[in-house]
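Pasting the structures in now, so scroll down.
Where a number appears in this text, it was derived from the coordinates with a stated rule and is not lab data. What you see is a predicted model; the values in this text were computed from it and never measured. Cβ atoms are built from the backbone, for glycine too; each structure is taken alone.
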Structure I
Amino acid sequence: MKLEVKITDENGNEYSYNLVRSSSGEPKNLNDFILEALSISEDKRELPFRIQSPNGLEVFPSIKMKFENFGSPLLGDKLESMMVTWAD
């Protein structure tokens with residue numbers, strides 16, 4: 001499945017994004033998450049979006065990059081995955 005999404009910002013600039021679902025047997029990716037979120041009815045997507053931290057606190061999630069061996073892009077470490085986390 002492929003979905004093309006066009007977004008226009010407040011200045012009239014248009015951005016185009018292609019969302020492609022991962023193949024079966026592959027790890028799910030951020031495109032899969034976005035497509036799943038878009039399958040939720042529009043009225044429910046307008047509700048607050050929260051993630052629960054280990055201590056039970058509910059916060060807005062952040063998207064982070066995870067590098068091999070918990071490294072850093074400044075050290076040239078390889079990007080391993082994208083993560084949704086409770087920490088800013």
Structure II
Amino acid sequence: MKKKEKVFTWADLKKIINKMPPKLLKGEVRWWGEERGGTIQYVHILEEDYHDDGDTGTMPKSVMLENLEPGEDEYDLVFKKGTHILSVD
């Protein structure tokens with residue numbers, strides 16, 4: 001049975017960063033994956049809830065409400081307003 005990999009939370013990252021020497025805090029924020037890596041370009045903070053439209057992916061609630069057909073329910077909430085998302089290169 002494969003061991004479940006840890007998914008880091010913002011609190012986990014904060015603990016690690018709080019232990020970093022000040023000189024390292026001036027360095028680039030880098031990420032690394034199986035086949036490539038890069039830098040964090042910016043942090044996007046969502047200004048509204050994002051929902052899964054069940055077809056094309058996620059969209060802001062304001063757009064989702066415009067696209068609902070009469071009698072159709074709201075889609076599943078994916079990201080809450082204020083969620084921080086790291087954007088990579």
Structure III
Amino acid sequence: MRTIISGRVTARDVVDADLFGIVPTSFITNGNSTPPISSLTTDVMPICPKLPDASEKQRNWTICLNPDALIVSVGNEHLVHCASRLNLPVYEV
């Protein structure tokens with residue numbers, strides 16, 4: 001399952017997310033987070049530097065259009081809101 005990661009997600013967090021049915025087969029990130037499992041494919045969708053005020057919120061919405069789940073550490077309330085609105089399973093560490 002394509003999984004967004006946000007924050008300092010560890011390999012242990014990914015294992016714990018499996019208990020909630022989130023089993024990543026690839027990762028998506030905005031470039032500010034590093035995947036804990038390097039053997040999985042990672043797509044980076046960077047935040048646009050030309051939109052200083054709205055870029056992260058805009059990226060949160062677009063990044064949530066493609067995956068199957070979200071694993072987030074050290075909460076990103078807006079990203080969690082976007083994922084929830086699009087009915088993605090969310091695992092918050």
Which structure, out of I, II, III, was relative contact order in percent (Cα under 8 Å, 6 or more apart) derived from, given a value of 17?
-> I
For which of the structures I, II, III does the calculation of distance in nm of label points 7 Å out along Cα→Cβ at positions 52 and 76 return 2.1?
-> III
With semi-axes √(5λ) of the Cα gyration tensor in Å computed for every candidate in I, II, III, 34, 17, 13 is reproduced by structure II
